[in-house]
1. Computing mean projected area of the Cα convex hull in nm² gives 18.6 for which of P, Q, R?
2. Can you say which of P, Q, R returns 1.3 when distance in nm of label points 7 Å out along Cα→Cβ at positions 40 and 104 is computed?
3. Rg/Rh (Cα atoms, Kirkwood Rh), for residues 176-263 alone was computed and gave 0.95; which structure, P, Q, R, did it come from?
4. Here relative contact order in percent (Cα under 8 Å, 6 or more apart) has been calculated and equals 29, so which of P, Q, R was it run on?
Structure P
Amino acid sequence: MKNNPPSLPNSLIEAVRYFADADRCFEFVKDLRWADGPVTCPRCECERVSFLTTRKLWKCLGCKRQFSLKVGTIFENSSLGFDKWLPAIWLIANAKNGISSHELGRSLGVTQKTAWFMNHRIRLAMGSGTFQKLSGTVETDETYIGGLAKNMHVVDRKRKIHGTGGTDKVAIHGALERGGPVVATVIDSVSAKTLQESIRAWVESGATVYTDQATAYVGLGRDYDHFSVNHGTGEYVSGDVHTNGIENFWSLYKRAWKGTYTHNARKHTNRYVDERAFSYNNRESNDLERMVAVTSAVSGKRLTYSDLKA
């Protein structure tokens, strides 16, 4: 889609104008949702459906129930029209350092609470449900997210900080295929069992894996060509062996976290990680392509406000 048809938007202002038309929005989302086949019922997956033109609803001839374009997607039960949802996806998919709920709310003319809910639903669509295992040369590393002790009031420091390093912070583990995608997730611990289980789930056996010299990575040589650099002695690059790529992703993530979000609850961190991974993995795409990629992935990812706040 590098050479976009003239009718499709290429910038934010064009997107706002393009998606101001309700019928155009409807066709745009419908074509992406069922791009590979006919419209199917989201409840029973029956392909025998009839379209009620006056109400823009389908009726399933299998389960006899009606459904809208929003049912079974991140849009379900939202009173907002696609004229707000689609520009919101455009904004979030193309924000290099993320976009806060306050800024999104001001841009769309909705409350901060509504924008916060929209933000998380769109981040959910950005998450990759399945992916091809990483191969070739893969860098893997872990990082921590949390407030810096030096920036805290002494009272808060005593209450929150109970150790050194990553204690009381959220641990995130990631892997980057050189010249390919990044994958990352929140983990409960940085034990050898946890880290190596993630690596074996993400990386093809026989691949070349580069790490730092943490003891948690000892034993990877049984399944991979494993090499490491010793950051403790100041060694960061040894020939082709380094973890600079995955550490660059951490710096991009933390730039958004510190500059835009400033804080997020642990239970929501994975969605923020998915958002930054999506941005990184689609960095070569143009704005329309990123927006289309997110909109194409809205099905089967419903998120209710009660689940979000639970």
Structure Q
Amino acid sequence: MSNPTAKPWALALAGPTASGKTAAALALAELWQARGGVEIISVDSALVFRGMDIGTAKPTVAELAAVPHHLIDIRDPLNAYSAAEFVRDAERLINEIRARGHMPLLVGGTMLYFKALFEGLSDMPPADPEVREALQQSLAQEGLDVLYARLKTADPITAARLAPADTQRILRALEVWQLTGRPISSFQTRDAQATARSDIALITLEPVQRAWLHTRVAQRFDQMLQQGLVAEVQALRERGDLHADLPAMRCVGYRQVWEALDNQSPMTEMRDKGIFATRQLAKRQITWLRSMQHRHMVAADADDALAQVITLAQALMTK
């Protein structure tokens, strides 16, 4: 770990969905253009997937052209991308970007990726086919609600962090519990203040008024629908090799549209479910952020939030 009094090696910008991260990142990139330039490393588990542009709010062609971006469109939706792979790729990119004389700017809302990068990955047991098969049978026979309730008893900390519909992570948490007798949170919990990397400065955009974020979430989801989110999901379905349980198709928005197309549900019902799921995602993201004690917080709903981010970034990166 680097000297905490030294100038940071990279800058990170994190926040919940719809909090203004993209605008802030582009403003920072423009500011640093005269200082040698910036390259953005995406910290987003959905942006890695090709063909998923609208529902992930992927940067536009113009935005991608304005500043180099990394870890976007690097996976087919059929193939997963893990936190361990992210850490490996991000660490390599940070060093490569620095070698080019540019500033690495990590931007996103996948808090598990940030946590893994800052605190390292715990030595959890690998997947066990027999235990996983038994859990899949329990899922089919008892339903996800029963398994989620079981997780609440075994590991309430992890259960609180997961969405009740997050099948993959609920099964994984129960698998670790059965294999080790320990909650998965016991592997993940570490002294963040003691272990956090001091060579990456972290700025977070966190709304003070939750209603402000809720309004932005609804506006953004409506914009995605207007831009053709349903058609995008239909195109993915028509490939024939994708299914609803893949990590890519469980992304917020895609899951709700996929289910609506499966069930022929009204689009108004799908919209309400999509907005609700996005708000729940934002709530979980904020919970993760508050556990990062080394962060420098800016109120995302402040009138001068962008100016605050720029001022703070300048102070952190030139100290």
Structure R
Amino acid sequence: MTIHDIAKHFNISPSTVSKALNGASDISPEKRREILAYATSVGYNSRRKNSIRGYVALLWNGDKKEAGIYATAAEAFRETADKQLIAVDSYPMDENFDLEKFLSEHTYSGIFAPDAGYFSIAYRKLMNTKLPLVFLNCTAPENALISSVCGNDLMSAAQAVEYLSSLGHTQIAFIGGESNSAVNAERFAGYHFGLQRNGIPFQYDLTYFGEMSERTGIEAAEYFLSKNKRITAFLCVSEQIAEAFIRCLRSAGIAVPEDVSVITFDDSHSIENAPFATASIVQDYKKMGQQAFNALKVSMQGFPAQHITVNRELTAQETTCAPKKRIVTADAD
């Protein structure tokens, strides 16, 4: 079976068949799907080594609250694929998605699932896939076909502590989320590593953990305001916590950054709408989407799964400065 045989079957040109088999973008998804299904049914196989046949699926739920960051990654993935003539089809990945039926009805060479987090239904559905697959910010080491592109949370937290240390801060507190969160654990480990690398002793009472919400920021402010310590800087695990925390400090007469410095991980970019500028550890999701396509392409060519980390960047440092005075206790004069 050759390309010419397939072209004869559909009464089309061999070049059109070639475009369908190689994922070109100037052919309709319906026609490409029809040609690929027929080629598979008759046992067609390109003799080119490491060829990429077919096209890839983008599975995600664009209606989710966090869709903004995933949309950035998805669009970058699609743009990178377009430049390399690999077509991408998008489908919603929600609780009603039937993966087995989907795979039986379509012929794909790979899948990108940007919002299939560890605790999502989508993650469990995709775990046993037989197609090359890329996850964003989570891994599946037990499946050799699943690649991943993740932010380097540990080193980002360590670098934030190092930056604060370079300003002269030695009493740096950490405000974290749920203890069973892998992301929280990695960021806390980075905080601990940053202290150690800069010769700052770890103090357990300079840490506060709660749920990943504004409530934790409020409770953390109450906790630290009650301590009679010269705490001059804080590293927050999320922007929701940081926003509430800074608001409470200012209500108590504590200026940011004149009295204390604050750095936060910004995962959803909602911090941009807050009534203050903040020092944020941000992730370049465009770069992550580009790397996701590159990882998927390598796996589609028959190579082992790729596990790529993309460093975060410390930006907008308006909420940090050299230490000037202490946080007062709640009952101080």
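1. The read-out comes from structure R.
2. Comparing all candidates, it corresponds to R.
3. R
4. Derived from Q, not from the others.
Values quoted throughout were computed directly from the atomic coordinates according to the rules given, and no laboratory measurement underlies them. These numbers were taken from a predicted model, which means no experiment stands behind them. Cβ atoms are built from the backbone, for glycine too; each structure is taken alone.
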